[in-house]
Structure I
Amino acid sequence: MTTHGPTRCQVLISLDTPTIEVVVANAAFAVESCNRGLVEAHSKLRVKLVHKAWDGVSMSTNFVASAAELKIIKQ
């Protein structure tokens, strides 16, 4: 799911609690991994920040993600 507004875009990913903790604890690695996949797919979307949100994680991005970009990020 993506949302957009005048100053922010994000991808919300539902995860179980142990997985959330691992992703948040390794946020820099998660950002790097997502961006590497996006670069390989020749996308201009970039993940800027990862943090815990509701029952998952929120990934702040520079644009609204397309369906194809969402698949890359979820991997």
Structure II
Amino acid sequence: MTIELLLIVALFAPLAWLLERTHRRTAMLPRAPFGADADSEATATYRRQIAELRDLAQLTDREAELTHSTRSGGAGR
């Protein structure tokens, strides 16, 4: 029983030491407010949707120009 306990302590002591050292170095760093990640994801999704809508609008404009130029016999160019 004693050997198992010593083995467990020997395995987890370095991990606890590394975690404590990391916590000491990062404890005073500024933290993002709660929900900041969700806001960033929502902003990224919104920007992606806007970019898709712009691309779709440009594609629609190009198709309209091509349709107009083919109907007018290419004189528009």
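Values quoted throughout were computed directly from the atomic coordinates according to the rules given, and no laboratory measurement underlies them. Please read all numbers here as calculations on a predicted model, not as lab measurements. Cβ atoms are built from the backbone, for glycine too; each structure is taken alone.
The table that follows gives values for the structure above.
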item	result
Entry that produces -28500 once helix-only ellipticity at 222 nm (-39500 (n - 2.57) for each DSSP H run of 4 or more, over all residues; to 500) is calculated, selected from I, II	II
Among I, II, structure where log10 I(q)/I(0) by the Debye sum over Cα atoms at q = 0.13, 0.15, 0.17, 0.23 Å⁻¹ as derived comes to -0.74, -0.81, -0.86, -1.02	II
Which of I, II yields 1.00 [FRET efficiency 1/(1 + (r/R0)^6) of positions 18 and 50 (r between Cβ atoms, R0 = 35 Å, to 0.05), calculated]	I
Among I, II, structure where distance in nm of label points 7 Å out along Cα→Cβ at positions 10 and 26 as derived comes to 3.0	II
